[in-house]
Structure P
Amino acid sequence: MDTNPEKLEMFYEGKAKKLYATADPDLVIAYFKDDATAFNAKKRGTIEDKGVVNNRMSELFFLMLEREGVRTHFVRRLDDREMLCKRLDIVPVEVVVRNIVAGSMAKRLGREEGEALRHPVVEFYYKCDALDDPLIIADHAIVFGWATQTELNTIHESAMRVNDILSRFLDQRGVILVDFKLEFGRHHGAILLGDEICPDTCRFWDKATRKKLDKDRFRRDLGDVEGAYHEMLRRVES
């Protein structure tokens, strides 16, 4: 494998990252941006050093998960803002794992934010910005050809495994893993965890104070967004 892959043309730009091809069709370079969006890009802004924090934190989490047997797209971090990854055919079904009621679950079901769930809840969402990523059931994914039952079983099992590993790790560092979003993709017939794991895609609360240490500080204009991101990275690195 090329130790210094050449970054070729950009073939995708999302809300948080740009993806670049390399000479190896199996590998891509992900560039992490400082752009911040919320409510499916209806709110926009910038969080200084967000890309640096998210790249480093994702590296640490992916390495941890790989050691625990969860297969991911991560190859290695190249620099502060770039990560080398296996190229995935993304499954258009986002997975949200919830341990505590927050965000859209609180609003959708009329529950109080902060209510502990009896057991983790796994939700599927159709990855479609034009439709605001609607909540779906597994049968929707199967009948519309977005994923097979076998793939959904693998995704569900992996998501629960990620929840178990990260919840225990963060609890030791005084952080509650409230909920988080995952994306998966196909790579030579295997389902791999992709995207990123960071304050953009997870809700992190301080265990003692319930202070939010994630993108909700941006969504809800709570202030000290950059400080929260750096605080989370400090705890993960400790």
Structure Q
Amino acid sequence: MKNFVKESAVPSVATRTGLLLVLAMVLVACGSTPPPPDWQLSARASLERAQKAGLTGLSSVEAAEMARVRRELARTGRADLLARAELGLCAARVAALDFTPCQAYEALASDAAEAERAYARYLAGQPLPGDAIWLPEGQRPLAAGGEAARRALPAVADPLSRLVAAAVLVRRGDASPDVVALAVDTASAQGWSRPLLAWLGVQRERARAAGDQAQADRVQRRMDLILREAR
């Protein structure tokens, strides 16, 4: 029995040959997939950097990276792709409770795909019936708003998506203190100073409205720390 275990643990020549053939087939299959075009890789990376720069308060970097995104996407002549990118940047601003109109997207909205139109309505806090199916999967349970959305929020895994969803709840008047606290914790954990300041501001004003000056002062000290180190 011992000899059988030792011998069977070593693949035969035929087995090794078969494994090598399978591996070769896998490598050929992988190699036959063409790599993404350069413009796609560049635009995606620049959009991610633009979002991150905006979230950390680096406005000049955000503008420079977004200009690169626009140049890369303009090479394709695809207004729908540019609309999607503009909407992605606006979503990051919504996460920081910046609800100013997304003018760059609106100028391209007529060429946007239905998924982008639904997402734009969602960001505006004005989704239509049936829009949920067009939203990113993590956002779908939150489309209807209300208590169901508040319960679903902690399960949104992506930090930016969670902040966007929380901001939409604020815009719709559905944000409970727990929603605000979760948004503060999310922004703080990521080191995203711009949304963190915005959400702390909401927390401070709610504490003041509730007559809890001690809590308002604690929140203000956190805000002062961020602002002091940002100078």
Supply the structure label, taken from P, Q, corresponding to Kirkwood radius over Cα pairs in Å with the calculated value 18.3.
P
For which of P, Q does helix-only ellipticity at 222 nm (-39500 (n - 2.57) for each DSSP H run of 4 or more, over all residues; to 500), calculated from the coordinates, equal -22000?
Q
Candidates P, Q; relative contact order in percent (Cα under 8 Å, 6 or more apart) computed = 14; producing structure is Q
Rg/Rh (Cα atoms, Kirkwood Rh), for residues 124-187 alone was computed and gave 1.05; which structure, P, Q, did it come from?
P
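Each reported figure results from applying straightforward, stated rules to the coordinates on display, with no laboratory input. The shown structure was predicted, so the numbers you read here are calculated from the model rather than taken from an experiment.
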